[in-house]
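Listed below are the structures to be examined.
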Structure P
Amino acid sequence: MNNAKTGGSTVGNGNRPANKLNAKPRTAGGKGSGQKPGSRPNGAAGNGGATAKRRPATAREVALDVLIKVEREQAFSNLVLNTALQHAELSRPDAGLATELVYGTIQRKLSLDYALAELASKGLAKLEPWVLQLLRLSAYQILFLDRVPAHAAVNEAVTIAKRRGHAGISGMVNGMLRNLIRRREELSSEAAAGQRGLSPARRIALRHSYPEWLAARWIAAYGEAAAESICAAGNEPPRASIRVNPLRGTRDNAISMLADAGIEAEASTLSPYGVVARRGGSLADTIGFRDGRWTVQDESSMLVAQAAQPAPGMTVLDCCAAPGGKSTHLAELMRNEGRVIANDLHPHKRALVEQQAQRLGLSCIEAVTGDAAELGSRFAPSSFDIVLLDAPCSGLGVIARKPEIKWTKSEDDIAAIASIQHQLIDSVASLVKPGGRLVYSTCTIERDENEKQIERFLKQHADYELDTNWPDELLASLREAGAVGADFRGDVQLLPSHVGSDGFYIATLRRRA
């Protein structure tokens, strides 16, 4: 999870939409997304907000307002977009276009700015923020969306510029974009990456639109080819998936119900409880979701509870539980027998866990509020069979869902969050019974937050060891995905490039009896 706690990657909690479905490029990520929402928000012309007249906003105007807010407030794009779509009067195809423009523009920011900088006589820094965002989303259509006629992108941009600015701005926008059309091959990301003398990190950064420092880190960690695959995967629409509640149905039944709802789906190759949607509508806006037959969750996240191997009658602690995806999965695997204490720092997030438990019919979950760093003093030593620490992290494994992460995170952020993780895992180590398991997970692919964190922990806690005794079915699926080899040691780093799921790290540690 990232430091905003993404938790179980549910569509209902505002995570980035998943796959390209039918005519729309990407579906919006919130419950009920893709439907016609209500009225558009108020705003004032000329300030980069919504236009002053109370008329329905266009898809491009909605996207522009979202982009402005995300950059100005350092907000998560999925949350801002979901809110905007709920208040915009957009058809389903237009909601899909707005979604595509938001995520694509953020993803490709480096590529877009590289091209636009060549066309701006006074540079990009002097442009008003809303003008720069308008140019970016228009350039994205010209450079990356073949199905959108270039002239349509230019005409819409000029219209918006006239509504929000003045003739001088609209003229500049028109001139720059028409020049971009003429020079699109010359200014493409492939052309930029093909320049001579580039370092591998610079080449990958230009081709896939990533910060160069991040590409360099991943080259150092995984090698050049793997780093490029990771970056490419981060620009793809994330897979939409559900986790079947085995207490209320089977996977085959869930696939059949989804088909009846017009959603084409297939069994996950990673998780025996997972179903991946290929095309259709919102997975959260289904009878099966409302009836507690399934939870919307990324496939990688589903593996955490499976690796923990809970059994009926156990006492389990989920230290950072909200929104409840892993707590509820643990309870399902325990057949609702035993006790799952689901802790979160924030009361409103505790309520999310309680709502999920109620929807899924899980009475063994006890949601509590508290600082995870203080759990070691809140509970008696050796109180739990399993302790799960789904730790706060940089979130660099979920860039496909939250593309702004790659632009807002820094190496200092990684170091800072690793320090917090260090404190948290140390503070809960005493709570595991001898012979029990401490499970550590993150949704990042940064080794400082993952493997190195566990190596440090084991050096300081001689009573713990990595546990290689994972379920055979789980290990088989991970080997098939290329995530583990013959030298499996008790942890796994799933990369976004393995099967298209989130980048995720899972380690199981056994406390010696």
Structure Q
Amino acid sequence: GNYFPGFLFTRGYSYARMIGHFYTSDGALFGLAMEIFTVIVATYVIFGQFIQASGAGDFFLKLGISLVGKYRGGPAKVCVFASSLFGTVSGSAVANVVVDGPITINMMKGLGYRSAFAGGVEAAASNGGQIMPPVMGAAAFLMAEILGMPYWSVAVAAFLPALLYYIALYFMLDFEAAKTGLRGLDKEEIPGFFKTLKEGWFFILPIVVLLFFIGYLGYNVAKSGLYSTLVLVAVSYLRKETRLGPTKMKSALEQGALAFADLGPAAGVIGIIMAAVSLTGLGMTLSSGLIEASGGHLWLLLVLTAIASIIMGMGASTLLVYIVLAMFVAPAITKMGVEPLAAHLFIFYFGCMSLVTPPVALAAYAAAVIAKADYWKTGWEASRLGIVGYIAPFIFVYQPALLMHGSVGEVLLAATTAVIGTIALAGAMAGYCFGSVFWWQRILFAVGAVTLIYPGWKSDLIGLALVAVAAAGTELTNRLARRSEVPQLK
């Protein structure tokens, strides 16, 4: 540190002091990060493996098919539905792709979807699993500890942005299906809803128990995860096919141990980073330097942070991206008046979005392999379909009501305008919004969407006006087009 210039300078430390600090301080190698990994993350990794072993993933998939499979673009909507459900308990994008992908991608390809598009749908839908409560990515557990707040508060705050993500994805797929004439599944391919629910309704109980213990009783996250796992084991015995006997449990524990072995070393690395930051005070000096470098402009600091998150995510896990930027950048964002939770969620979101952002995009890569599609095309499709994941973080920084912070009226207004804006954005991206959309209408929909999502009643009124003009123009041009086709049909 004594060789760095300017605000990066720090005096040197002896090896004895560094080693002692790295091993014995509270935030070091065997400190907070290791505790979270060995107690909380390990619990939910095992819970996720038990979910897979019990066949709950298949139930969520069948439930999705029974609900939305018959509608246009049915397989793609099934993918969104199943991934959002499975994501509530897995918190891993790649795991979602591996579980759902072989079925949903092949269903989409069978009905005429392009391979790259099918893979992009699966990657984008699965990536939402990291931001969808109640079980988000491992970084969310660490976030709660760093901020000194209950995990439930983080999960509640993250709900509306995650919902907007899936609403946008659903409507983009619906508009794409309408535009290209893609139909739903045949009737004989769709299982009955009540029959499906009867076969696996008990898989919903562990999720309910998890929400009850964390949200209502206020139990800690690890204990709630353990109780939910025990409930899952108990209810699995209601049917022979889903029973978690000794063999299945042994396999699930082995897979959980292997999955945790991939994550475990990160705890040590994170501990060393946290120890180095606390010893040198680099977090505070760097945050001051970043504010100075951005010229005091919050939007510029946010853009630089988003770019840094995505670039770091190309070679590191979401967890490592989060912890590094939470130590160095989050203090700078909060110094500029942003709520701490909003600042940390901003970093977390862009760390997650790196999984569908080329050139690396691990979730898109996994989906491309299953779809036998070009990796680059799959990655760009996934990032296009997940566009709300890039926009929502900027919005909730400026509009905390999207994080459930504020009065009921403020939250409802922010949610309503954001949903309308999200649907308009889906229409702009798909080039179809309840009818074919011309280029000028797409621009109006896109600008109107952003102004609707952006906070403030003035921007809401402007957004509503732009979307109304675009919608009226779409209806008029499509009506004229239909009239011009009538003589030809006769």
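The numbers here are math on the coordinates, done by the rules we state, and not lab data. Computed from a prediction, not measured in an experiment: that's the story for all the values here. Cβ atoms are built from the backbone, for glycine too; each structure is taken alone.
When helix-only ellipticity at 222 nm (-39500 (n - 2.57) for each DSSP H run of 4 or more, over all residues; to 500) is computed for each of P, Q, which one produces -13500? Of the options listed, only P reproduces it.
From which structure (P, Q) was relative contact order in percent (Cα under 8 Å, 6 or more apart) calculated, if the value obtained is 20?
Values: P: 15; Q: 20.
Computing relative contact order in percent (Cα under 8 Å, 6 or more apart) on every structure in P, Q gives 20 only for Q.
Of structures P, Q, which gives 5.6 when distance in nm of label points 7 Å out along Cα→Cβ at positions 131 and 259 is computed from the coordinates?
Values: P: 5.6; Q: 2.2.
Only structure P yields this read-out.
Structures P, Q were shown, and mean count of other Cβ atoms within 10 Å over residues 99-106 at 23.0 was computed from Q. When Cα extents along the principal axes in Å, for residues 267-442 alone is computed for each of P, Q, the one that comes out at 59, 46, 29 is Q.
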